[in-house]
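Multiple structures follow.
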Structure P
Amino acid sequence: MILEIEDIGSGASHRKKREQIMRAARRREIDCVLVWKLDRWGRSLHDLVSTLKELTELEVAFVSLTEAVDLSTAIGRAMAGLLSVFAEFELEMLSERVKAGIAQARKKGQKHGRPKTASLQATKVRRLFAQGHKKAEIARKLGIGRTSVIRILAQR
């Protein structure tokens, strides 16, 4: 069976077409995944490595035409191992940059995290609840989440 998938301009994190291929691989309906470029398959190095690992475990060959990567060969598997090392490195570097950015923002006195929106309406939430309104109704009326309403009421 040949399954041809064309994903044009897909910058989305959830890619239905690629998931279709992975499901076919899990059902043992395909023997090989052939892509034009590696970056067309994985949106991040971590994503690429994890799906390549799964395909290898499923004994589905993976071939990238442009980079000449073929995971059905020893050299291709070695290349995948190197990619795995770089993926881990990339995640660690990203984590360090985020932590450094947060520390720098705190040093400058800038607030970090989500802005407080629901808690600013705590008085209204309590008043409406005391008037007998249901939690979901309060959430809709004030434009906040129901879990926020529950959290505010639990803080009494």
Structure Q
Amino acid sequence: MKLARPPRTRLRRALFRAPIWLYRLGLGGLLGGRFLLLTHTGRTSGRPRQVVLEVVGRHEPSGGYLIASGYGERSQWFRNILEDPRVCFQVGWRRYRGLARPLPAAESGRWLADYARRHPRATASLLRVLGHDVDGVDGSDAAVERVGADREHGIPIIALWPEGP
């Protein structure tokens, strides 16, 4: 399996980062509740870093948000939250401080399968773009769960827990 790499060219990186500017301009609410802006701390620089990610679910009743790491442990933001799980995030117009924690493998797989049932075309596109064999991942819950449970080569799910009042 040949997995996709994060964007390396300036143009591709700029395109991937364009939604960040919506948030910085105060327009993040236009993206609704389907996307969020995650602010995390760089593990080497110690400086704030930002990324916009899709919300794949809500962990009720705790109010947690679930996001996916499309590049698994290779994502810089994922590596940063492992080092320092304290984050800030904005969903729509609301801002939170909280903690980011990868879900256990089995739970991560179940959440990705749930997302795939709700958004089958988006999941197929995501898998294809990230270099997963879409034919090999036949769309069955078990196949998608395996991808969600694999932190290194799959698409693990991370929970963002807002701080209490």
Q.
For mean projected area of the Cα convex hull in nm², which structure out of P, Q has the highest calculated value?
A. P
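To which of P, Q does the computed value 1.42 (Cα Rg over 2.2 N^0.38 Å, for residues 108-147 alone) belong?
Numbers: P: 1.42; Q: 0.98.
The read-out comes from structure P.
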Q: For structures P, Q, calculate relative contact order in percent (Cα under 8 Å, 6 or more apart) and state which one comes out highest.
A: Q
Q: Consider the structures P, Q: one of them gives -17500 for helix-only ellipticity at 222 nm (-39500 (n - 2.57) for each DSSP H run of 4 or more, over all residues; to 500) as calculated from the coordinates. Say which.
A: P
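Rule-based calculations on the coordinates, nothing more; no lab input. Quick caveat, the model's predicted, so the values are computed rather than measured.
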